[in-house]
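Structures incoming, each one as structure tokens.
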Structure I
Amino acid sequence: MKKIIFTLLFIYSSLYAEELRISTFVADVTPPVGSPLCFSFIKPVKTVEEPLTARGVVIFSDQKPIVLCVADFVVIANASHDAWRAALAEAAGTTADRVAMHVIHNHDSPGYDQSAATELARQGLPDVMALQTAHDKAIADTTAAVRHAVTKQTEVTQVGFGSGLVEKFASNRRIIGENGKLEMARMSASRNAEANAKPEGTIDPELSLISFWNGETPLAVMTFYASHPQSYYGKGGVTPDTVGLARNRRTTETGALHIHFDGAGGNIAAGKYNDGSPEARTALTNRAHAGMKAAWDQQTKTALSGEDFEWKVLPTQLPWRGIYSEEQLLAEILDPATSVKNRIRAARNAAFYRRWKEGGKINLNCLRLGDARVLFFPGELFVEYQLAAKAMRPDDFVAVAAYGDGGPGYIGTAIAYEQGGYEVSRVSLTAPNVEQVLTEATQKLLDVEN
């Protein structure tokens, strides 16, 4: 009898292990009025136009759980990124290397970098970059949401994959002249008629979608689109902005939690189609929403089991740019005559430099669902990396989520550093050979030969 019971239990556990299950979570992470926005005490929260959230899914299989989380923040970097991943991992009963923590990069939101904040506090500048209590509360509340979510797992019977075009939203910020150098920049909001008359440039107009289903019931939806999301911003009104507002609308319409990831949009923004007005925000939100709906309507569903599920982790050290010395950065941080804005920037740069100097690596991740793959990358990645990844597996579904650990800042292509411009100046902490490093890493994660 004992042998029969053991056999039945073994069969049951084997079948259960092959199932994919998920749970969803969402937490309110809206900062209080008066707290800094976008790493700046100069632009504090004045009003809350729409609450900010941290939301995601926990995926269960016969392996340790995977946590995919996106927060409505501009950046989470260095020690803050470590803290988020460690806390969510503990709540989900997994390890930090199985947590992907990202932001949608809306600018009317806080930016968190505990490494830099600690250094600034030592110099008598606490909370100038972000409010510490708000940061701690956001982690605690999201952790509580994850801990509750794992008690409510639902079987995934099918996974949907779709894509839709987002029209008149994205445009390349970098307009290159005939001499091969940057001619003009077209940022998130532009009223420069000459710049706006230029073509969209290199973009990825495709929005990718993955949905999880139990029978006919949608459980969660993830979308991926490469562009800076901000439209009407910098006025102190907290909001998840265009893609966040469209995401919230789709959650209501589908009845399933919608989670949006910013793709490799470091050099992409809405500038060509955005004059920075409230009316433009409405138009851009509607266009993002239309792309999300198109991807939903065009999706195809397939049954997947645990065997079709794989999580890859590739710890990678990104090359240091070398334009600053540690002595220079420390001198800026310590100098009371230096503006607080520049001391904040120096503290953030020093934090990344120290991690690099100590051999610190950033995890690059790949989620495989059958033949589909999703890459999870750090920093403000240029769109060329996303297009290259898709070209490596042209017959398969490939999506990219950037804006993980924000420590590196902008991550340009090798030629971009020669062309010049804002993104590859002092706000990029990686060297031009980062392109070779990331190209080889992408090939490994996607299982393609060099």
Structure II
Amino acid sequence: MAEPAGLPAAAVRLSVAEKVGYGFGDLASNLFWQMFSIFIAKYYTDVFLLGAATMGTMLLVTRVADAFVDPVIGAIADRTHTRWGHFRPYLVWMALPMALAAVATFSVPAYGGTARVVYAYVTLTLMMVAYSAINIPYSALLGVLTPDSKDRTSASAYRFVMALLPVFLIVNTAMPMAKHFGGDENSPAGWQMTMTIYAGAAVLLYGLTFLMTKERVRPEAGPPSSLRRDLADLRANRPWVVLCVVGIAALTYANIRNTVAIYYFENVVPGGKDYFGPVMTTGAGAFIAGVMLTSPLARRFGKRRFYMVSMALTAVLTAAFYFVPPERIGWVWAANTLINLVAAPTAPLVWAMYADTADYSEWKTGRRATGLTFSAASFAQKLGWALGGAGTGWLLAYFGYRAGVAQGARTLQGITMMMSVIPAVGALVAMAALWFYEIDEPMVERMGVDLARRRTA
């Protein structure tokens, strides 16, 4: 996307085409992320044939280890200098490696025992590192598309509409495709081919994001900063620290609920396997509707206030889901739809707030480290995913889940709690943590004016 020659970054408004192009990147990422969020537990317990507790421990170890790689990737991206910018090149450099790692993860080796467990650890770790190496630069790209905070919130909303499209696709096609290619819903060959198709589509979408976006925001001129200095700036950036806590809690909430949903519909809801795709599709549609309301409502109420209200309602509705009779599929359907609608604005809001914390750091210190700042989002995402994924595996084991058999009453109650009161705790923690976030809309306006003056001085 070209911009008029000589036009300062502050005067550039993002076109709809560029916002859509930016959103293609998260559409690509979520062809992986949604597969891992919705089906990874089922894949490892029912297809790869790992025990639930072993699976939970593996998700914790691999994701926590990878989370600490994220700040390194963010720092490297900040120090990458090419004719295409700091962050856009990673969309083409890392697309194919991530696709190959994802296919390897969804491939079941012929051998068993300890060697199979080691294979699962290695392939999942490679997949997570590759995901970080493309998703951290992609996320940081939001902070340099434009210095306008409201425009970034709008771009973030486009991003999350695109991010939800794979839910429609995956919940309705993943298991049918696995069955088509392998002859059975638990066929290893079927799951491998399904992931291959999704990964190929993601490579093409990353290429479109690279072609349709442009980096405009440049750090203030000055001597190069050391990684130690950047990390010190980050630790002193209180709003950034708060968002880390918010992100971990929110992703723990989302991952427990998303991961256990397939178990809930297959085991708790009578005839629920037939309803899983339609209910999840409707939920994704409600989520997209909620995301589309984010930008105008955030302008009216402010990002912080709007996030806290949305997350508080999400916590209450999720806890109340425990009392929804599973045999009343209409109630289950309606409750899940409402939860998704109310929770939706929290996702684009937190990413827009990360961009504000990058501005805050530059405003306070005169130094900008956008990639490192956005690595916090990935770090929080990974830790939340680790806690949610590990918690799901351990809780399934604790409640007595065993693959391929009828579940007992204790197991069914446990799965219901994992869809309701247990994740609701994470939502409450996220809401409470954001109380300490100090960047409000007047501060955003003040930072924007000051930074624009510095950059054009």
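Bear in mind that the values in this text are calculations on the coordinates, not laboratory data. What you are looking at is a predicted structure, and each value in this text was computed from that prediction instead of being measured. Cβ atoms are built from the backbone, for glycine too; each structure is taken alone.
19.8 is what came out when mean count of other Cβ atoms within 10 Å over residues 36-43 was calculated for one structure; which of I, II is it? Of the structures listed, the value fits I. Out of I, II, which one gives 2, 8, 10, 14, 14, 12, 14, 12, 7, 4, 2, 0 for P(r) over Cα pairs in 5 Å bins from 0, in percent, for residues 92-179 alone as computed from the coordinates? Source structure for this number: I. Tell me which of I, II gives 4.2 when you compute distance in nm of label points 7 Å out along Cα→Cβ at positions 60 and 228. Considering all the candidates, the number was obtained from I. For which of the structures I, II does the calculation of Rg/Rh (Cα atoms, Kirkwood Rh), for residues 116-299 alone return 1.05? Checking each candidate, the match is I.
Comparing distance in nm of label points 7 Å out along Cα→Cβ at positions 164 and 196 across structures I, II, the highest figure comes from II. Quick one: relative contact order in percent (Cα under 8 Å, 6 or more apart) came out at 17 when computed from one of I, II, so which one is it? The read-out was computed on structure I. Which structure, out of I, II, was helix-only ellipticity at 222 nm (-39500 (n - 2.57) for each DSSP H run of 4 or more, over all residues; to 500) derived from, given a value of -26000? Working through the options, I get structure II.
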